[in-house]
Structure P
Amino acid sequence: MLRKELGPMKVMGFARYEAKPGVGAPELIAAARLWQKEILSNQPGIAFHCFLGNATGGYADAILARDEASFAAMSEAHMQAACSRAFMELLEPGSIRLCLNRLMKDLEAVPDGFSAIEFGTFRPRDDGRFSEEALMAASGRIEREYLAPLPETRAHLMARAGEDTYSEICFVETEGAAREICGGYVSNAACAPLLNLFDPASVDLDFWHVLA
């Protein structure tokens, strides 16, 4: 895991993908660590990276950057590096999904003490009730009334994830705790305003554990 204290962060990149047939987790982890050390650790404005896996054999990268310019510069350096090409050779090209998340509130510091990330995207309901102000008010209520009493929660973020798409990101102590916390949304009154803002059919949600 790469961690630097660079001040407030405005961007989180999240890339999901699968390995090519015959490529095992140890090979991917070694390649991800090399990429982390040789490329990401030397990029100005890149505060954090971790390599993740999920329960179905998928993989992901989470990268926190000070701003979009820093993230764009890292992406350019990535495309030119030999270790990046070697890493990409291990991946199934058609499985790669990239998501640039523009945080709706700055993240002041890289979270501590987590081993799991819940990452989900959604689109608003088409009923005229959605606004970003309503989204952030609903998120704030969840943080105050639902997440704050739960000691496993390390950070909770909302972001713009594309045209008419938003993301909710939660850094949590363990994957088990992340699943329990997420499952508790449906029965907690503080979470209802957020759930009522998005189209349930649009939700793309998964749980990820740290591998490197």
Structure Q
Amino acid sequence: MKLDDAEIDRQHCIAIVHEYQRCRDSFTLFESAATQLIMGGKNRLMSYRAYNAYASFILHLYEFLVALHARDLNVTEITKTNTEEKHERLDKLIHSSISRVVRNRIDRIEQGTAPRWENDLSTYQALWPVSPNFASEFRRMRNKVGGHVTYQRAKEIDLTAFYQANHSYLYMLYRDCGDWWAPRGDAFPELDQITDFFGSIVRELHPDAHK
């Protein structure tokens, strides 16, 4: 569906904000669990919680980025074309996003316009150029650890190795592409039916509180 209709575009933007908030929630849970692992040592339950939170972070970050690209293309969903399968289009779009993010950070440092807290230039030079396999690996992890149930999670898929190789890229996408849609410190946004979930039940239970 095209996004030419203003109301459909508004709803699409609400869905984008919602997906980023879910991504942020997942990352917050991951931070907490990973910190406990680092400070307290290996713990089976905490590893399980960190794994689940990071898998959720990957899933919601990927879907958030796909929704952004769909809006850029003026559609509600990215589909295959006559010349490209859907996954090929998505890989190219995701690769373009991370390449732009890393390049922008390098350019800002070189031009002297980066914030004072920015990392050293060498940090980003080490990440450039972005591996041509990043987008496909990101998509694979979204599918295998976040989206679908597969036996490969048990032994074949090493989420720790993926984290070590790609977390810097994911974190930059998370912050540089996402914070504009849900600025930190702002009041929580109104998201129509999403933030009114259970509303009718609560209003029926507490009618006087909503007069």
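Taken together, the values in this text are just the output of simple stated rules run on the coordinates, not laboratory data. Keep in mind that this is a model prediction, so the values were computed, not measured. Cβ atoms are built from the backbone, for glycine too; each structure is taken alone.
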| task | State the single structure among P, Q that was used to calculate helix-only ellipticity at 222 nm (-39500 (n - 2.57) for each DSSP H run of 4 or more, over all residues; to 500), giving -20000. | result | Q
| note | Matching 49, 35, 34 (Cα extents along the principal axes in Å, computed) against labels P, Q points to structure P
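Which of the displayed structures (P, Q) returns the greatest value of volume of the Cα convex hull per residue in Å³, for residues 107-194 alone on calculation?
On the way: P: 101; Q: 160.
Largest calculated value belongs to Q.
When distance in nm of label points 7 Å out along Cα→Cβ at positions 35 and 75 is calculated, the result is 4.2; to which of the structures P, Q does this value belong?
Details: P: 1.5; Q: 4.2.
Matching structure: Q.
Match the computed value 35, 19, 11 of Cα extents along the principal axes in Å, for residues 11-50 alone to one of the structures P, Q, and report its label. The partial results should precede the final answer.
On the way: P: 35, 19, 11; Q: 44, 14, 6.
Computing Cα extents along the principal axes in Å, for residues 11-50 alone on every structure in P, Q gives 35, 19, 11 only for P.
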| field | If relative contact order in percent (Cα under 8 Å, 6 or more apart) is computed and equals 23, the structure in P, Q | value | Q
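Taking distance in nm of label points 7 Å out along Cα→Cβ at positions 83 and 99 from the coordinates of each of P, Q, which one would give 2.7?
The correct label is P.
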